[in-house]
Structure I
């Protein structure tokens, strides 16, 4: 799962762009999750802060590579991935729904809410797909 504030980069804009490099991630934990992504992986797109809902899908089309937005004075081996926009969920899944669903109680979105890139199990992804109307 990737998270973005809709005011900064919305799923609607992502769909217009068709693809996007997921740059600017500066969390060591999130970097591990970016590096674990494989070509073809399904990614859920979450609108954070104002909407707080899973709103769409994406696919990894290029695995981790050096993040071109890294400034010369930044420390760390930061990476990004390339994503291809998928379809919007027929029904967005709110954070409240996620918190209330027993099969999603261990979702990192709840336990590590500040991370911008989060891993999901296959079972969690299946539950999100079902809740989103897919």
Structure II
């Protein structure tokens, strides 16, 4: 087994204190305040960069550009739900019609606090109410 392979495998069994010590030896700067799982990955990256070299500058720039674009991209807004709006969803051959009210959501002659409560009552499973009714996409 190559040395780099042994070093990478050893990271998986190290205790958090050992990982922080290894960071102090390998990396510049203070140990990042991240979950242990992520610290292991960062250490693995440092080991691989030391052995194999860093990303080419053009690739690093493109990654930075992608991060900048993602950070400045507008966050899609959910449509405003005004009282009187009706949300309709078909589920297992059953039509679910919900009316938006000032004090919550009306479904089957009962007022509910959230769409998620209704989605849970309909499906028997945890759902995002806005997603169940098509107001939000998985992201």
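Comparing distance in nm of label points 7 Å out along Cα→Cβ at positions 108 and 124 across structures I, II, the highest figure comes from II.
One of I, II was used to compute relative contact order in percent (Cα under 8 Å, 6 or more apart), and the answer was 29. Which one was it?
Source structure for this number: I.
To which of I, II does the computed value 0.95 (FRET efficiency 1/(1 + (r/R0)^6) of positions 36 and 92 (r between Cβ atoms, R0 = 41 Å, to 0.05)) belong? Attributed to the structure labelled I. Looking at structures I, II, which one was helix-only ellipticity at 222 nm (-39500 (n - 2.57) for each DSSP H run of 4 or more, over all residues; to 500) calculated from, given that it came out as -7000? The value was obtained from structure I.
Of the structures labelled I, II, which one yields 0.95 when Rg/Rh (Cα atoms, Kirkwood Rh) is computed from its coordinates? Computing Rg/Rh (Cα atoms, Kirkwood Rh) on every structure in I, II gives 0.95 only for I.
If log10 I(q)/I(0) by the Debye sum over Cα atoms at q = 0.22, 0.27 Å⁻¹, for residues 52-99 alone comes out at -0.87, -0.98 when worked out from the coordinates, which of I, II was used? Derived from the structure labelled II.
Among the shown structures I, II, from which was the value 20, 14, 7 of semi-axes √(5λ) of the Cα gyration tensor in Å, for residues 4-43 alone calculated? Only structure I yields this read-out.
Quick note: the coordinates plus some simple rules give every number you see, no bench work behind them. What you see is a predicted model, and the numbers here were worked out from it, not measured in a lab. Cβ atoms are built from the backbone, for glycine too; each structure is taken alone.
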